[in-house]
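Each in structure tokens, the structures are laid out below.
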Structure I
Amino acid sequence: MVTVGLDVLGAASCRGFIEAAAPKHPSLIDQHHRLAELFGVINIPSSIWIDEQGMIVRPAEVAPAPPLERDAPTMDIPAELPARFVEILGEAAKMVIEPAAYHTALRDWVEKGADSDYAMDPVTVIQRSRPRSADVSLGHAHFELATHLESEGQHTAAIKHFREAHRLVPDSWTFRRQAWSLEGGVEGPLNRFWQGPSDDNPQDWPYEGDWLEDVREVGAENYNEPWKA
């Protein structure tokens, strides 16, 4: 198993989570979201199953995490949460995930390999994969340029290209969340998860939507594509 963090800020953003998890497998960081471009990742957490011959046997799909163990590390959350974050947690609680079904399938594939009922043949893999139109390709190019500008400290210039990426690839929550998380909005450990206008200066928000507004628009139950065996 290899895990990959998609974040333009790289180690500055991902290191704390990786160190808290203390993984025993390779844990990589993808600053330009190449994984999203190459494999069609549109939301996190997602997984791609690749066999020993390097063949994709399940394309990018939702991969719900297993339930947390009792002694698992947790984020340092303030005792009194801002109202917006309480609303975010409320929407997140409505999201439909099927961790038991997914992890049963994953263990079956690990045990049986190509004989697993959950391993797809190449035709099915292609059918389940997302098509790449000219607009989607252009959207990925805008996103790549935006992440490059962001890494060079040109935040204002990056916003224009993030906005174009959102317009051209509207089903990508990873593109939207990456841009939103760079705007901040609140002090402390919740900052990267705020992903919306601040209470003090809502007029400074540079994007048409934000996490809470967009999730409510599509319905929290539709935030993740349903996992299908």
Structure II
Amino acid sequence: MARTVWDSSVGKKTVMAVSGLIMLLYLVVHMIGNLKIFFGAGEFNHYAHWLRTVGESFMHYEWTLWLIRIVLVVAVVAHAVSAYQLSRRDIKARPSKYVHRKPRATYATRTMRWGGIILALFIVWHILDLTTGTVHSGGFQEGHPYQNVVDTFSTWYGDTIYIVAMLALGLHVRHGFWSAAQTLGAGSRSRDRALKTIANVLALLLTAGFIAVPVGVMTGVVS
């Protein structure tokens, strides 16, 4: 039964919608946490430490954090695989390439695939930069996330990579939220305008919230 659902386009779209909403929830929480950097090193470092102790003493040190990471990895992989397979089906189902029709897709829709690739590459870079410190620009300091963030956004390429990725994220969220609502049956003629407004507001808030951090470092507000 599960295999039958997965093999169908509706099943893959549902997997994309659910995994996308899981990632969206994480992004909202992550953005709020990131903004703590404006309250100083002590506040931000304490927040980073708290993430590793959530659930104690029932959960062991970092267990909750690792559980969240596992859920996110599953969501990202499910989302990416579903998107790729649906894209392949869409290409195969297209009429002859010599038949030209006026495109009706929005800019966000047309760039969803490239946006997804940009975000996938960004996730790898982000982990290697601020989690493992492998590609970190300065001397990576374990247990000092505030200084590590400042180091990253004190470089032009760190700012460029992050800002470009967050703009791609905004477009992805704008289209993805509305698309997920349609897939999960929340959309209707009377609710479409409200859903599109929510999608636009979410995309704008997330983009502005995430970009605020490198801008804060660039302008010296965070140092």
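When log10 I(q)/I(0) by the Debye sum over Cα atoms at q = 0.10, 0.14, 0.16 Å⁻¹ is computed for each of I, II, the one that comes out at -0.54, -0.99, -1.22 is II. Taking 0.60 as the value of FRET efficiency 1/(1 + (r/R0)^6) of positions 66 and 162 (r between Cβ atoms, R0 = 35 Å, to 0.05) derived from one of the structures shown (I, II), identify that structure. Source structure: I. Structures compared: I, II; top value of relative contact order in percent (Cα under 8 Å, 6 or more apart), i.e. the largest, recorded for II. Largest in distance in nm of label points 7 Å out along Cα→Cβ at positions 58 and 90 among the labelled structures I, II is structure II.
Suppose you compute helix-only ellipticity at 222 nm (-39500 (n - 2.57) for each DSSP H run of 4 or more, over all residues; to 500) for every structure in I, II: which one lands on -13000?
Details: I: -13000; II: -24500.
Label of the source structure: I.
No lab work stands behind these numbers, since they all come straight from the coordinates. Keep in mind the model is a prediction, meaning the values are calculated, not measured. Cβ atoms are built from the backbone, for glycine too; each structure is taken alone.
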